[in-house]
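Pasting the structures here.
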Structure P
Amino acid sequence: MRTGVMEALKSFEPELIEIRRDIHRHPELGFEEVRTSALVAQKLRGWGIETVQGVGRTGVVGIVKGSRGGNGSIGLRADMDALPILEVEGREHRSLNPGKMHACGHDGHTTMLLGAARYLSQHRDFSGTAYLIFQPAEEGLGGGRAMLDDGLFQRFPMESVHGMHNGPGLPVGMFATNVGPLLAATGIFTAVFLGNGGHGGLAPHEAADTTVAAGQYLSTIQTIVSRNIKASETAVVSVGHISGGDYSAPNVIPARVTVRGTWRCFNPAVRDIIERRLQDLAANAAASFGCGLEFSCERITPPLVTSAAETGIAVKVARQIAGERAVIANTPPMTGGEDFAYLLEAKPGSFVMIGNGVEPDGRTRNLHTPDYDFNDAILTLGAGYWVGLVYETLGGLGARDES
């Protein structure tokens, strides 16, 4: 890590905090990041960085060419979208868009990469090209695929690509990663049970009871992991949405009940078993109670799999930034999903978790919850990590550890 990087980043930390909180106040959902991408492009161009907008609809790519020539290249990726969640009250930088908030820290991810962009724009003493990828629609809408379909790697021919995500519960100043599967393949299933409705008090015997069918389904799908998947494999099946009937009519058996949920695993063969059993059990439950069925299963992301060489570089840089003991190089795989996985299917690369910290009382503000907030204390640390990757990969001047 070249000397002076962290001091330089600290000198404009107040500006990064201002940018992060501005993005937080104006959250935009996937493929709606018009204001956010315009802000990113404005900052990049203001720092003299060649900038391309509209990659994968609302994505932005900044191009920083080193002053030492060379054909090497690296991609650094941050995500920009928010979530449809109502934020808790009380924060000075609370969301101004009701029902939308940055509950996953993408405001911080975007700002960390902007911090690295500002530094690199002024210190181009490396060989080759650094591509700064600001991705839309990470939250289940396929923004990574959209950028790939728009020719991301053909238009910006990088040799490797790297990602980073904040980790609530991981102490500030720490990094975690591994080689191989790190995050899970993810999918969504929807089972709609269809009946004729009926009066639950007067004539329940005349109804095809969708609630009973859905109830059986809710119970039996929890046997998929325990009875259809080998104990040595990791898999999760969870239900997150149930709807049917009208709250004001509790005596009416609904003609339609919907059950939606998610599945997670790392092995494609396990994925196939889960999808098949989800459908079979839905069909059995519907048939048992004379109901019809509409079923669908959508694959959202593949497993995120890192490569050894690039992860080795990531671990080296993280240790230079944070210290030897502050980097977990063999963290267990996690069942969260990330559509950066699509980029890693096409190019070798790494993915690290950067500690977002723990509350003073030991509580963790978890991702995708109304009281989550990105920790501004790690903005320069993350930016420094990105800068270190560029210099380590593209041969920047100096190799001394940051003091």
Structure Q
Amino acid sequence: MRIGIDARFLTHPQRGGFKTYTENLIHALSLVDRSNTYVLYVDRPPAKAILPQADNFTCRVVDVRLPVIGMPAREQLALRRRLMRDDLDIVHFLCNTAPVGVKTKFVVTIHDIIQLTNPQTFRYVTGLSTYKRWLISAYSRWAILRTVQAASKIITVSCYEKEQISEHLGIASARICVTHLAPNPLFTPASRELKEKWRSKAGQEFGIRSEFILAVGYEPRKNIPLLIEAFSRFALDCPHINLVIVAAEERSRGFFQQLAHEWNMDDRVITLGAVSPTDLAVLYNLAEVFVFPSERESFGLPPLEALACGVPVVAMKRNSIPEIVQDSALLVEGKDVQAWADAIVRVIRDDNLRSNLANKGIQQAARFSWEKCAEETLQVYRAVLEET
């Protein structure tokens, strides 16, 4: 097969779920498949280090630089023209949307349909970025609806999300394939000696000089304010432990610090900006517990990453989370603040529970791998080309 892959997030500077998926899937494909030919389409010249070091991979730059509408213009105009010139058997669009009118058979990965069923409110964001995000969100909704109708197959990341796509978009279940994501191999349990070295690093680089609870996220659906309030309810009884929040968006960090101030927790809540996967592995390993109160996830990669590091996890018992973590995490129903506070304290104080969750978590995370994801993705390509 000659396979085209829309790999825009391979070179995009913004970190997040799309970039994680793009980087890891392409790397895994380069490991498991040396017989098919791949053409990667990116939106800016790539650094050599991020490209697969395999002879069957080549790269095309589709570069359109326009304010606000650069991504839609690249996707709908420049990328479509480029695809028409290349002799491809199949194209895989990795991140929800595709050009309208593509003649080549194609597969699209729909990570979630949150923008269609739970539109983003952006209540933490003000100023020009609000309007830019609204425009991008409106474009994404339009493009997703058209893409799913034209795709030969749809890949998604959990059985839960498959049900959502089928129910809300009227797509036959047989057209939707599930390929689970996986933790980055960086996320593994560290030795006691390495953790001691990392504690010094955490103090110097992040100002973390005590035991801590870890959370990741900034979008409203992640429910970080709920966690801050829950922490405030037991913080005085646990003076040795603080709350660390990794939030990529600056305005959200300011909002969380304001909430901490209102709960008289200024010196107990630490907010960090985006961190590298290497630093995130450090934080996971050093955390006493990882808390994930998100109420809408198509997969839930952060809890799985934490499990892979041997960290006890407390998470929301909703949507895809039970499917991914099984019985290896303590799950909390709903958004009752006291229930979250009680669950976190239980994990902190119960050594047997902590040890049990840590051991189960490592075993559960080991069931997922990017190589398996790549193999299952290849099966989807073959199925599409075998169809008449």
Structure R
Amino acid sequence: MKQVFIHSLCLFFFMLLLSHPGHTQTSRIDSIILKNRLKVDFRLDVGNVMPTNDFVRKQNTDLDGLAHYYGYSLRLARQTTGDKLWQQLYDYPTYGLGVYSAFFANTNNLGHPVAVYGFLNAPFFKIRQLSLNYELGLGFTFNWDHFDPVSNPNNVAISADGSVYIDAGASINYPVTKRLTFNLGYGFTHFSNGALKLPNKGLNTGATKISLSYNLFDDPIRYTKQQIPPFSGHYEWILSAYGGARNMLYTGTGINVATEMKGLNFAVYGISNTLNRQISYKSKIGIGLTMEYNGSQNSQIVVEGTNLDELDLPFDRHLSVSIYPSYELVVDKLSLVIQPGFYLFRKKSADMTPAYYQRIGVKYHFLKNTFLGINLRAYNFYESDFIEWTIGHRLCW
């Protein structure tokens, strides 16, 4: 990972050289940088792992445990200038792609995860050159030293090589020079595989974030400011379908450890109906209903020879109905979706999850009224239940 760090720094400084004002001719790279107002950003995270499960709590009591960690990000961002109305509404945010890597005190259990993610950074407010910004990031993480019943039995937080990366935070930003901006903030990061493989207690961190952002373009930014049309609220009815999978472990006897800890994967799918009202250019609120089939709910695993198999149960044992309030933060064709849900109906079982769950995700309208999305379903605010891969359509009036 030291090599990754060195390569990232080399790339960072190489991009700085590309933007050096000494170039006498405008190259293709220069024109792309100027047109898109590109910036590079190097961020250092220094923080702590939150004790949200037994594995982390135990390690945090050890001086050589998981209490402290640090990470870094190298990012390429585009500075918006108001070409579209949403850019002006969000006070000219930046957005882009980043590569992130974390280093934990106890690397024997977790390794050095690497994430690739997209992000949006926008101001809460500005006072002259000083601004208070918020940032949201979403991506995928790889390269974990994940759970293994033989070689890594203690790591019940991460049990697969890949996981979801969710990041949120706020920072104070100040331009030191025409090109260089200093940022200081604090944020939270969540890692989870969405119960695609158990055990999956998840990992949550809080960290101070220090970064330097460098403009690759030389001329001053000229922001476009247009007349904002009066907003006219409207309703929309959204019909969406989702599918996913949830892993369950076998806790009996008569099978080898590797097969026991591999468990079985159960299908999860459902249909959601949501009635929304868009109350501003940025926000939608609404209420919805979900009908769901969850194969892991009330499931029973039995041993068939040397393999695991699912015991056939009546279809209705796996059904549930839930209701949820809905909020959407609208950023052009992209929306951040938050939907805390409550189960109205489901069969009782010994291993039931709480009646209150949390759904957070994103969706993108690739057609005017048709979208694709991904949601993370969780309970207790930090334990993942499963991932919903969603497609939907809306009717507006």
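Looking across P, Q, R, the calculation of distance in nm of label points 7 Å out along Cα→Cβ at positions 343 and 359 that yields 2.3 traces back to Q.
To which of P, Q, R does the computed value -10500 (helix-only ellipticity at 222 nm (-39500 (n - 2.57) for each DSSP H run of 4 or more, over all residues; to 500)) belong? Working through the options, I get structure P.
Matching task: 201 is the computed value of volume of the Cα convex hull per residue in Å³, for residues 47-278 alone. Pick the structure from P, Q, R. Traced to structure P. Looking across P, Q, R, the calculation of relative contact order in percent (Cα under 8 Å, 6 or more apart) that yields 15 traces back to Q.
Calculated for structures P, Q, R, Kirkwood radius over Cα pairs in Å is largest in R.
All of the numbers you see were taken from the coordinates with simple rules; none came from a lab. Remember, it's a predicted structure, so these values are computed and weren't measured experimentally. Cβ atoms are built from the backbone, for glycine too; each structure is taken alone.
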